[in-house]
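Take a look at the structures below.
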Structure I
Amino acid sequence: MIIRGRKIVGGRTEGVALVSRDPVSFYGGIDPVTGVVTEPGHAVEGECVTGKVFVFPTGKGSTVGSYVIYRMAKLGTAPAAIVNLETEAILATGCVISDVPLVDRIGEEAFKGLESGMVLKVDADAGTVEVVEG
């Protein structure tokens, strides 16, 4: 299955999906040193985003979130790629300065069909997400 979306930040990668149905705040919601989601009660609390294709509806929170993504990239704890229903400016800025591939506008049905553990191939240059396995 190939999902078509919109390229925000180019790049290509393949990895295991971590899917959250909750919006994500990188500032205060994810530990940049470990890559673990720390927001209490979050759908993927306790899960590690490092090296994953992190799929969630949209970002939320402080503009500092952009810098947190950058710090994660420098520490090697950033996601391999991010896929959203709708990307907001804080998340887009963080991915641009950190060179993290980012695709959005994949559509509600496609979003609902993605599950953690699937292997996804992200071609952000083309704006596509392919389910390779799962």
Structure II
Amino acid sequence: MRIQRQILKESNLRSTPSRSKILGLFLHNPHALSYSDIEKEVAPSFDRVTVYRTLKSFLDKGIIHKILDDSGGLKYGLCSDHCTNTEHQHDHVHFKCTQCGQTSCLDEVEIPAFDLPGGYKIEEVNLLIQGTCPSCR
């Protein structure tokens, strides 16, 4: 609970029951979470609007980041210390296990640099690798 309060304070967010609970889910789960994962964990304590607004606040403040899933859906992962409310730094790959379906940030694996043809400007790069995680092997 103390860690949640510290993160919220450093992000200039008030500590509310919904923020503390949802942030706790990210802190105690090594995998990325979908909106429905989060909603299942906090229902019926908090409604959909509260969950949505909390996730938006966390995204805006650099606490969590979006991860595109292979199905086109979104998951959310806890940001590293390098993220701020003005810029997310996610030069790492994401790994989705084809057995258990869990998505993880692989912070130690950097996304390689790309040389694009003239006229193209990179704004964001998402790299999702699929395979079998250590737990499922």
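No value in this document is a laboratory result; all are computed from the given coordinates. What you see is a predicted model; the values in this text were computed from it and never measured. Cβ atoms are built from the backbone, for glycine too; each structure is taken alone.
For the read-out mean count of other Cβ atoms within 10 Å over residues 10-17, a value of 12.6 was computed from one structure; give its label from I, II. Considering all the candidates, the number was obtained from II.
Starting from the value 21, 13, 11: which structure in I, II was semi-axes √(5λ) of the Cα gyration tensor in Å, for residues 2-57 alone calculated from? Please report the intermediate quantities before stating the final value.
Numbers: I: 21, 13, 11; II: 18, 13, 9.
Computed on structure I.
Sorting I, II by distance in nm of label points 7 Å out along Cα→Cβ at positions 74 and 114 from high to low puts I first, with the largest value.
Among candidates I, II, the computation of relative contact order in percent (Cα under 8 Å, 6 or more apart) that gave 20 used structure II. Can you spot which of I, II the value -6500 was calculated from, given it is helix-only ellipticity at 222 nm (-39500 (n - 2.57) for each DSSP H run of 4 or more, over all residues; to 500)? Going label by label, the one that fits is I.
Among the shown structures I, II, from which was the value 2, 9, 18, 21, 20, 14, 10, 4, 2, 1, 0 of P(r) over Cα pairs in 5 Å bins from 0, in percent calculated?
Values: I: 2, 12, 24, 28, 21, 10, 2, 0; II: 2, 9, 18, 21, 20, 14, 10, 4, 2, 1, 0.
The correct label is II.
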